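Each structure below appears as structure tokens.
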Structure I
């Protein structure tokens, strides 16, 4: 199922994205991966209440686009998941 995202704020160095109907797990992993980018200043999940949708806030430095930083981090997470699947398949056939 596709995630439903809502862009709440976008500037040259800041993005706020609402992840409608999503839990915290993916957003926490994405925020943790974003912090590995040296041009990401802040990557934080915000959630006013447990029953509200989580929001990802990202700020960047050095002219890095926050949306590009998020896209790159999501691609890295996807790569990690793909590698895990490949390794699991070899365990299954061993």
Structure II
């Protein structure tokens, strides 16, 4: 079983590139992957999708870094799915 399947929290991010941005779509996706890779939490899940997995705070902080890098590169949207393991701390709890 991959380590990210045992992580406290995981976030799956899919970059939706814009054809009208200053940078080509591939560069928009690469900007997200680069930002994710720098966090040390990234696992590639597909051509435009990546997964961040780890502790709750570090995954949430890393997710924001990837979102910012994607938008800065011209992406039109970032789709996000966040999952917490059964024993992970809950929001507001």
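Values quoted throughout were computed directly from the atomic coordinates according to the rules given, and no laboratory measurement underlies them. Worth saying up front: this structure is predicted, and the values here are computed from it rather than measured. Cβ atoms are built from the backbone, for glycine too; each structure is taken alone.
Some notes on this structure:
- In this comparison of I, II, the computed figure 2.0 for distance in nm of label points 7 Å out along Cα→Cβ at positions 17 and 41 is attributed to I.
- Largest in relative contact order in percent (Cα under 8 Å, 6 or more apart) among the labelled structures I, II is structure II.
- Calculated for structures I, II, mean count of other Cβ atoms within 10 Å over residues 9-16 is largest in II.
- Value 19, 49, 24, 8, 0, calculated as P(r) over Cα pairs in 10 Å bins from 0, in percent, assigned to which of I, II: II
- Each of I, II could give helix-only ellipticity at 222 nm (-39500 (n - 2.57) for each DSSP H run of 4 or more, over all residues; to 500), but the derived value -14000 comes from I.
- Structure responsible for 1.6, with distance in nm of label points 7 Å out along Cα→Cβ at positions 25 and 49 calculated and labels I, II on offer: II
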